[in-house]
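Asker: Structures are listed in the sections that come next.
Just so it is clear, none of the values below were taken in a lab; they were calculated from the coordinates. Keep in mind it's a predicted model, so treat the numbers as computed, not measured. Cβ atoms are built from the backbone, for glycine too; each structure is taken alone.
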Structure 1
Amino acid sequence: MSIHEKVSSILEKQIHAELESAYLYLSFADYYEDRGLKGYANWYTIQVKEELDHAMAIRRYLLDNDFKPTMETIAKPEMSFEDDLAPLKAGLAHEEYVTELINQCYLAAHEVHDIRAMKMLDWFITEQGEEETNARDMITNYELFGRDPKGLFELDREYQARSYTQLTALPM
């Protein structure tokens with residue numbers, strides 16, 4: 001059974017959104033690197049890798065279902081930040097946006113009764129919940145402790161300890 005056109009089309013767009021996310025988060029990492037906050041830069045560098053993993057997982061799903069995705073141009077992120085909290089808030093807003101995109105993918109699969117796509121997207125729905133929680137926690141931590149230089153130093157050290165775990169396959 002080949003993948004429904006409605007599902008392949010929206011998943012192809014999701015690949016693009018995941019790649020845009022990686023590009024955006026790389027700009028956040030660069031902002032923090034420039035500020036000397038290597039832990040925050042590390043956090044967002046790992047986010048870049050995770051977003052690339054997400055794009056590749058969806059690509060693999062499409063390829064495994066006899067659909068060859070087309071890669072589109074990724075626009076340059078056009079953001080500037082007035083302080084160290086701004087990228088964190090932009091990150092949460094972006095994760096909420098991606099959650100809505102994933103929800104739309106799920107609804108498209110549901111509409112055409114594509115159970116395999118729905119099952120694959122279940123992982124992304126859970127992942128987005130975690131991403132939003134992490135983004136909110138980073139904002140809360142910064143607001144509570146990051147305005148003090150010692151607190152910011154401690155948070156930065158904490159984020160520097162984060163390590164990347166490659167997504168080898170979607171758990172299904």
Structure 2
Amino acid sequence: MMRRLFPAPLLSLALVALWLLLNNSLSLGQWLMALLLGWLVPWLTHSLRPTPVRFSHPLVALRLFFQVGRDVIVWNWRVLLGTLAPAAKVPQGGFVVVPLDLRDPNGLAVLAAIMCVIPGTIWSELALDRSALLVHMFDLEDAQTEIELIKHRYERPLMEIFE
């Protein structure tokens with residue numbers, strides 16, 4: 001019964017806190033509006049969430065977080081140097097097809113976010129059966145190396161965390 005009324009209690013608490021913070025007021029009206037939104041939004045959007053998140057191995061998640069942060073910095077420099085390079089040395093971009101072993105929808109959503117936050121990479125398309133991912137790379141030197149990098153650096157940790 002409680003799960004039916006509050007399908008995502010942490011999301012409800014976060015929405016209440018965010019509403020109060022953004023409105024910079026603790027008046028009764030703001031509290032009532034925050035509580036209403038904190039209850040109504042998760043309840044109305046419950047069917048939009050694909051599966052419950054089963055999050056395990058927090059140390060792997062922390063290591064992945066720092067790896068992505070490092071890659072963002074490195075790829076920012078690579079993209080900067082590539083855009084400033086003379087015409088003869090401009091990086092050649094291209095598409096790679098990455099075969100996927102990851103099947104969890106939450107893990108795939110995180111992988112999509114990672115691929116879009118790292119400069120020079122774009123998640124372009126996911127196969128209908130979720131078996132392959134099409135990624136565009138700004139600087140594609142060796143497709144097989146890039147595929148192995150994506151699978152080793154991002155997919156494997158996400159499988160440990162979500163599957």
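Asker: Starting from the value 0.45: which structure in 1, 2 was FRET efficiency 1/(1 + (r/R0)^6) of positions 19 and 155 (r between Cβ atoms, R0 = 35 Å, to 0.05) calculated from?
Answerer: Details: 1: 0.75; 2: 0.45.
Answer by label: 2.
Asker: Follow-up question, since we're still on this one. Can you tell which of 1, 2 yields -25500 when helix-only ellipticity at 222 nm (-39500 (n - 2.57) for each DSSP H run of 4 or more, over all residues; to 500) is derived from it? Walk me through the numbers on the way to the answer.
Answerer: Values: 1: -25500; 2: -18000.
Among 1, 2, the structure yielding -25500 for helix-only ellipticity at 222 nm (-39500 (n - 2.57) for each DSSP H run of 4 or more, over all residues; to 500) is 1.
Asker: Now for a separate question. Supply the structure label, taken from 1, 2, corresponding to distance in nm of label points 7 Å out along Cα→Cβ at positions 43 and 59 with the calculated value 4.2.
Answerer: Details: 1: 2.8; 2: 4.2.
Derived from the structure labelled 2.
Asker: When mean projected area of the Cα convex hull in nm² is compared over structures 1, 2, which one is greatest?
Answerer: 2
Asker: 1.7 is what came out when distance in nm of label points 7 Å out along Cα→Cβ at positions 11 and 131 was calculated for one structure; which of 1, 2 is it?
Answerer: On the way: 1: 1.7; 2: 3.2.
For distance in nm of label points 7 Å out along Cα→Cβ at positions 11 and 131, the value 1.7 is produced by structure 1.
Asker: Output the label of whichever structure in 1, 2 has the greatest value of relative contact order in percent (Cα under 8 Å, 6 or more apart).
Answerer: Largest calculated value belongs to 1.
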